[in-house]
Every structure is written in structure tokens, then in C-alpha cells.
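Engineer: See the structures that follow.
Just so it is clear, none of the values below were taken in a lab; they were calculated from the coordinates. Worth saying up front: this structure is predicted, and the values here are computed from it rather than measured. Cβ atoms are built from the backbone, for glycine too; each structure is taken alone.
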Structure 1
Amino acid sequence: MGTCAVLSEALALGGRVVFDPPDKPRLLVPKGWGARVQAEAPTIKEVLRRASIFRAQAERFLRGGRALPLLALPEYPGYERGRCLSCGEPTDRGHYRCPVCVLAVALALDVAQ
């Protein structure tokens, strides 16, 4: 999986993610960014997939008046030291989430836009 640098930069320059419909988010990028986004398409698609899952989890809990959950992929069995809290991929020392999940959580919570 890539580092998410292209997606992060596109968002910083005015790009945004539209969750309509909620399970099929679309990325709107600044003019001239199409080729860069296409080059990173697999990573960007995975970030958007995870963001829609995390967003749905957050909305269910918040609608129910409960605190925000950890936000983890349904297929992830649980935390292991040195692995992402959300997906289980190895993480760099001192990090709790992998770069893909960090950005997916930020998008899910509208922090990155």
C-alpha cells in the first residue's frame, strides 16, 4: 500500500471526498491532478473504502448516543502490538495506525477536508 502522499496533497489543495452515496465515496480533485491520482488509484481506492466503513461505524455509534468507537475494519480480529489499530498492518514504531487508516479515519470524521 502506498503512502497516501498524493491524496493528502490533493486534499490540502482543495480536493474533497463526497460520501454520496455513503458506501461509494467519490474523490474530487483540483484541476490537473487526474494523472497523479490515477497513478495512486489502488491506494486511494483503499483509503476511500476504509473511510466509508469507518464513517458508517462512527455514525451508528453517534446516532445511538454512544461514544465514538475505535474504528476498525470488520475483518480485523483485534489489536496486536506493532500493528495498526484499525486493520492490523505493521506500523512504524510509535504509530498506532498505518498511513492508509490514518487518512481514512480523518476523512471519515471530516478532519482531512
Structure 2
Amino acid sequence: MLPPYWFIGVSLAASVFYSARAFAIFHVSGKDEDWSWWVHQVWFNFLGAIVGWAALWLLISKLRSTAATESVQIDGWDFGLFVVAFIGVTGHLPRTLVGLVVAPGELFSRLVGR
């Protein structure tokens, strides 16, 4: 089931807001960066927010359809969707993903003494 137009509008507006204002919100200075870095950051933050809104809609849809026919049972996938939705709609999904990708390399560097 597709989300209603108001949900699509809110999710697009919020995602555009986070993509356009992420630098100010998260206190990131990119004054010496190339234009391609700026484009990447705007795209990355928009995508992170919209993924969060999509996860929220999937969770809402599942809970609504389940509650209409039977008792609601929340499993690990539902909790995972909730975490992605919360982190995404608050604008933190891109930063979280970058941290998860970079952390093993930094940990390895510290372990070998670099």
C-alpha cells in the first residue's frame, strides 16, 4: 500500500530540509571543499532522510495491517525498521552509516599502532 499524499509531502519536505541544512544542523564546515563534495553531501543527506521515512512507512503499514486482523507481534525486523526510521527521519542516518563503515579501519589502525 502506498503512503497517502500528505505523508509523501512531509517526507519529501523533511528530506529536502535535512539535505539543504545538514551543514548548519551538524556544524560541518566545507568552505575548502570542491563543489562535488557539496553535491555528494546534499544527495547523501537527502537519501538518508528519505530512507528513514520509507522505513517508518513500512513499519506503520505492517503494524496497521497486522493490528486489523490479529494481535500485533513485534520482532527483530520491526525493531530494526524502527531504529532505521528514527535515525533517518532525524537526519542522523548518513553520519551513522559513515561511522559504521569507517570505524573498523580506525580500530585496526589503532590496534597496529598507526
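Engineer: Which of the displayed structures (1, 2) returns the greatest value of FRET efficiency 1/(1 + (r/R0)^6) of positions 65 and 105 (r between Cβ atoms, R0 = 30 Å, to 0.05) on calculation? The partial results should precede the final answer.
Structural biologist: Numbers: 1: 0.90; 2: 0.15.
Top value of FRET efficiency 1/(1 + (r/R0)^6) of positions 65 and 105 (r between Cβ atoms, R0 = 30 Å, to 0.05), among 1, 2, belongs to structure 1.
Engineer: Determine which structure produced the value -27500 for helix-only ellipticity at 222 nm (-39500 (n - 2.57) for each DSSP H run of 4 or more, over all residues; to 500), calculated from the coordinates; the candidates are 1, 2.
Structural biologist: Working through the options, I get structure 2.
Engineer: Going by FRET efficiency 1/(1 + (r/R0)^6) of positions 25 and 81 (r between Cβ atoms, R0 = 30 Å, to 0.05), which of structures 1, 2 comes out largest? Before the final figure, lay out the partial values.
Structural biologist: Working: 1: 0.45; 2: 0.80.
When FRET efficiency 1/(1 + (r/R0)^6) of positions 25 and 81 (r between Cβ atoms, R0 = 30 Å, to 0.05) is computed for each of 1, 2, structure 2 gives the biggest number.
Engineer: Can you tell which of 1, 2 yields 15, 45, 32, 8, 0 when P(r) over Cα pairs in 10 Å bins from 0, in percent is derived from it?
Structural biologist: That value comes from structure 1.
Engineer: Given 1.90 as the derived value for Cα Rg over 2.2 N^0.38 Å, for residues 33-72 alone, which of the supplied structures 1, 2 does it correspond to?
Structural biologist: Values: 1: 1.57; 2: 1.90.
Only structure 2 yields this read-out.
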